[in-house]
1. Where is distance in nm of label points 7 Å out along Cα→Cβ at positions 39 and 135 largest, in which of I, II?
2. As an exercise: distance in nm of label points 7 Å out along Cα→Cβ at positions 111 and 215, calculated from one structure in I, II, equals 3.3. Which structure is it?
3. Output the label of whichever structure in I, II has the greatest value of Kirkwood radius over Cα pairs in Å.
4. Can you spot which of I, II the value 0.75 was calculated from, given it is FRET efficiency 1/(1 + (r/R0)^6) of positions 143 and 191 (r between Cβ atoms, R0 = 41 Å, to 0.05)?
5. Give the label, chosen from I, II, of the structure having the highest value of relative contact order in percent (Cα under 8 Å, 6 or more apart).
6. Which structure, out of I, II, was helix-only ellipticity at 222 nm (-39500 (n - 2.57) for each DSSP H run of 4 or more, over all residues; to 500) calculated from, if the result is -8000?
7. For structures I, II, which has the highest computed value of FRET efficiency 1/(1 + (r/R0)^6) of positions 119 and 239 (r between Cβ atoms, R0 = 30 Å, to 0.05)?
Structure I
Amino acid sequence: MFPSKMPSSKLLVARDYNQLSEIAAERVLAAVERKPASNLLVPTGTSPIGMYEILSQYGEAFGTATFFNLDDFCERVDGAWQLVPETNPVSYRRFMQEHFFSSLDDPEFYFPGTENKEHPGTYDRQIEEAGGIDLAILGVGPDGHYAFVFPEMPFDSVTQFTAMNDITRDVNAELSGHPTPEYAITVGHQTISDARSILMLIPGERKADIAARVLTESISPALPATNLRNYPEKVTYILDAAAASKLPKAMIASGQV
């Protein structure tokens, strides 16, 4: 008897960022059409902005959906830790309001709170009690992180407090035009891998090197997003042509990772 074929992740290569955003939005809308009361784990950053612009036109589709955000920055004020206020231009609650939530009618959404500093995994238990994540949507950073799951965080990690690393602080400051806080609360590897379905969005020439590394190098906590390759049946990677420019041609042709 021949051994069964190992499952593979899907790889979709769009011609440009606009088409990538359209494909991602179609996948999200299909998910909430199948299950209107979906639990969605959602990202911030530049990668999903185009997707959110499209989804904002379909606000009625999310009437019974619940949104769990991947992360947000935090700071210590008068001895107590709290998420940075929405008045801060780098607040991810502010980002989501500006790019998506403001287009919805009274959306139900959550962010990982600072209680996860003293009690890691509190957010994971909240997600589990809500029925788990139906669809997680992710980007990837220049060091291979997703959310703020940085290199060497163990694959069984849950939502926790983290110090921002220098490369991410520098990139975020360059993109936002504002200083990046030193600390954040982020979901963990396990929070993400527990999702029933996962989309990873990787657009742009500046992501070509890390896209190739994440999809071809050995799976290791040193390159966080390689963890997704442990769950191939759950994951679809959506890249534009620029981000896919350094992938093996055979991989692109097969549409599989």
Structure II
Amino acid sequence: MFGNFTEYLYLAPNLNLFLILCLIIIPISIGALFFIKWFMPLHIRYQENAVIASTSAFIIVIYGVLAGFATLVLSNNEAEAAHVMQYEANAMANLYRDSLALSEPLRAKAQEDIKKYANEFLTVEWPLMNADTEVKSHADLYIRDLTLALAQYKTHSQGESQIVNDMLTQLSNLYDARQQRIQISYNSLGSTIWVVILMGTILSLCASYIFGVNFYLHIFIVIASALMTISVLFLLISLDKPFAGEADVTPDAIQNVVKIMEAH
């Protein structure tokens, strides 16, 4: 059940994700505040405000460093995902452009395989990645078939031989880019990092509950702390899997290549 809930968080639209985190953390924080108010009198907490403040500051600094490190890792992963998608799209565009210089029937064969590859990505692989499931398709078969066709092709000029060699290189680049893209779709923060992040979240919130201040001011402090931790968790979850849910990395690069191929 917990696994299904976390999977839903990854796939939920950003607005829904933020609201879910608010509905979980803010009521818990308010309830904890009333619990502390009931069992720990204000005058006791007031006397220890200096210790509470210094401890809270230490916890929040460590939590901020951990969250910043995790955000940096995920941001780099997202940037790599976008780069790989563009690299894959460039390889497809270069293959289609080079195929125009080939003789028939290889020209038609090459263009058909490239279009099939693009269609396989858009209709099969992208929905699977967006749903955060294992990627299985026939896209690699189109790369293999075109590679074999080019390797067996008898060139008629030095220029055509150069074109075939360039296309074989681009096919290798396309295969590598696809494998990288699929691998990135499986990458996420490890369970150990999430345990540390959640522990820091809990400690940061707990530190805000025990301040000895005016009750209404205390409510404001607790809600502000809750919103801060909600924002951190929202950012990490939304960045964790760049292709899943309301993805930050989109298939626009390959869609643009498809439009170019359809225009020819």
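1. When distance in nm of label points 7 Å out along Cα→Cβ at positions 39 and 135 is calculated for I, II, structure II comes out on top.
2. On the way: I: 3.3; II: 7.8.
Checking each candidate, the match is I.
3. Across I, II, Kirkwood radius over Cα pairs in Å peaks for II.
4. II
5. II
6. Source structure: I.
7. On the way: I: 0.20; II: 0.55.
Across I, II, FRET efficiency 1/(1 + (r/R0)^6) of positions 119 and 239 (r between Cβ atoms, R0 = 30 Å, to 0.05) peaks for II.
Just so you know, all these numbers are worked out from the coordinates, no wet-lab data involved. Since the model is a prediction, treat every value here as computed from it, not as a measurement. Cβ atoms are built from the backbone, for glycine too; each structure is taken alone.
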